Structure I
Amino acid sequence: MHADISRPVVVLGSTGSIGTQALDVIAANPASFQVVALAAGGGRAELLAGQAARFGAEAVAVADAAAVPALKEALAARGARPEVLAGPEGVAEAATWTPGTAPGPAGSATASLPGAAWVEGASPLVLNGITGALGLTSTLAALDAGRTLALANKESLIIGGPLVKRRAKPGQILPVDSEHSALQQSLWASGPGGYDPDAVRKLIVTASGGPFRGKRRAELTDVTPEMALAHPTWSMGPVITINSATLVNKGLEVIEAHLLFDIGFDRIEVVVHPQSIVHSMVEYVDGSTMCQASPPDMRLPIALALGHPRRIAGAARPIDWSTACTWTFEPLDNDAFPSVELARHVGAEGGTAPAVYNAANEVCVDAFMRGALPFLAIVDTVANVVAEHQVTPAESVEEVLAADAWARARAGELTGVA
């Protein structure tokens, strides 16, 4: 990406944690990026409209069609006139938006950047920061349209597994999770000419341990949502934060690492690293270990994906090596946090099993947040749903979504919130 070329970007989940930080990176580098489309759930119409007006988006989508009137009113108040798309199909359409399809609002912050222009016929990079299974159709749409996909929505890869892998061309998916971005950067050191899987002994995924690191299972019986939302190092959305407290998020990341890098589950290890400075590591067959380290800041992996293959100067602050510090690593307590081993099991089963794991967890997290389910029962209930499921190969979107729907219904029955 040349300095005077502006890369078109689509941001899905623009009002969430990943989306807002991505827009921060873009705003700090206005000559390098041009936002052409935005999408969000629809619950924060004012914020979405403000983003559309500020960045001159040509299209704006909301997954919840009922949010369209409020969005249109908020856009009109700002003098913005993008194309408004609705429903999951509208979000998928935004993922395939072609620059120049509709005129962006006049007077926007990035509508006429001096010296910046996108290449004729340039394909936008799509950053998928949608939370949950909703992101699958958008991931598939972006891949089918030939877009480069910066993937923060790990669920779409995990539940879509074979579907996503079959449709993605080499290098088409860029990981945005800090752990997988770290693994990718560490794998670049595997040898000349790119990633050499034969040089890798194992992938080591780090975990902060969440707010309950060091707690035994018996000490987690009275955990409240407020306690689970108090993450010690990361500021994230509520679902991801609860998943970090149960370490379901780390289980999902193990499956994601397997799918992204084609490494067997027996060669993917999880270690607890409370400081969240080393984001993951690769151990090589010669005994060397390569890691990526930086203060916890999601703008770094976001910027790396947006600017790929080049790095964006000043994306995040570096480590202050003039200050004494200590980094510690410790094994994961699988008795207190059984979600990672359960994820290994469903990942090895493949097919629809990961979709069931993810869907049941989303229902259980919601039940916990509403006070209808104890903290420890989140993973226990997910395990029960997984055990009842008859795994099928997941050869189509319909098959995956059917498994997702079944798991949600069954988890709802088991939690009493169906």
Structure II
Amino acid sequence: MSKLEDRREARDGLKGLSVRQPVVAALDLGASKVACFIMKPGGVNRETRTLQTVGVGHVQSHGVRGGSIVNMDEATDAIALAVERAETVAGVSVQGVTVTTSGGQLASHRVTSEVSLGARPIGDGDLNRGISAALAKVRMPGRRPIHLLPIAWSVDGQRGVRDPRSMFGRQLGLELVVVSINESVFQTLGFCVERAHLEFQGVVAAPFVSALAALEDDEMDLGSICLDMGGGSTSVAVFAGGSLVHVDSLAVGGGHVTADIARGLSTSIAGAERIKTLHGSAIASANEDREMIEAPPRGDDPGAGPVIAPRSLLKGIIAPRVEETLELLRERLKASGAPLDPGAGIVLTGGASQLAGVREVAVRVFDRPVRLGRPRRVPHLADAASGPAFCAAAGVLQRAAFGPREVVSLRTLLGAKPKPQPVNGRDTPLSRAAAWLRDNL
């Protein structure tokens, strides 16, 4: 019997004996690590808007490359082990997880709708019609919507209206942002989680929830860009007027920097990662031409000596890759037409953002203020789990506790088809819009 089957039987036995715990579990599935955060409902402090996790577990990622699963067995084992470690710390059994990822070719587009109004104050029925008209435009063959978030309402062209009810006008407009993921990647993620004997509760975009964890409320209102720099990909979330307005991703991350070092110094991947962590930098430093570094040779030849090179060579390998990645994102943001405020700052999250010199390179490339982000609302986290690399997992918990609420729930999107069609009167876009209004306005 395999280790996975043993773990499944043990999990079944634990769940059969224990009372079902209403916990929230976040699973950050990345190319370099798999992390699980567990939170009980009592861990939400609404007065201070902080969270209290009861269990954290993280392991080295296997079977994931560039944000996508490439080996189902290895990825399943990594997921099960990360969740098991978090369960051991928390003392609870997790029934299901919400997965956050920056893979799957994350992308977003904005849809708008406009409905006519009568000679009366705007009411819930008018908002319902506006939401339904926008949802009717969501058609993305081969892709799965994972977020449907309202950006702003408008009345007779006046934009930025938060709640148009009781106002008068002739036209009511709505702008909606739709974040989507490749359908086959979505299905693969779900199957992988279920193979780990867990309920698949949906997918959220890593840059979106990383921004929720790292950004201040003022930054969201005034405009901000969150760059989530992971091991297999780099993704971006843009906020303006307090709302998410754009998401994009690039399949280049910290793992590519490691691979470049391994090729340039003729060393192993493990040796390159160690050198990058200890000596790596994306900017020049004093005496780097005279400072020498040692790298283990490839292979297992006991007679082979270490690879010795000046530290300036290491910087010459790292800097071009980091600059190229940030420049590509800059150009994609310009081409996207996303509403970028001229004074919007940049917040870096993700493990790759911790590399020395990345912040300075980002300042030079974007010509904007840049800071390193950390989970803001989980103050008790240990140092090992409180850095930029854990913003995404913390952001999933924050989203579950504080929102923002979406036009269509994550569970509804989970069961939706790529082109969802209402099957009965209780599951129409109008009814879902009415439910969203009741919860949010």
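Quick notes on this structure:
- Relative contact order in percent (Cα under 8 Å, 6 or more apart) from the coordinates reads 18; which among I, II: II
- With mean projected area of the Cα convex hull in nm² derived as 24.1, matching label from I, II: II
- Structures I, II were shown, and FRET efficiency 1/(1 + (r/R0)^6) of positions 100 and 364 (r between Cβ atoms, R0 = 25 Å, to 0.05) at 0.25 was computed from II.
- Which entry (I, II) yields the derived value 1.00 for FRET efficiency 1/(1 + (r/R0)^6) of positions 68 and 188 (r between Cβ atoms, R0 = 41 Å, to 0.05): II
- Here distance in nm of label points 7 Å out along Cα→Cβ at positions 132 and 236 was derived from just one of the structures I, II, and that gives 1.6; the source is I.
Coordinate-derived values only; no laboratory data. Note that the coordinates shown come from a computational prediction; the quantities given were computed from them, not determined experimentally. Cβ atoms are built from the backbone, for glycine too; each structure is taken alone.
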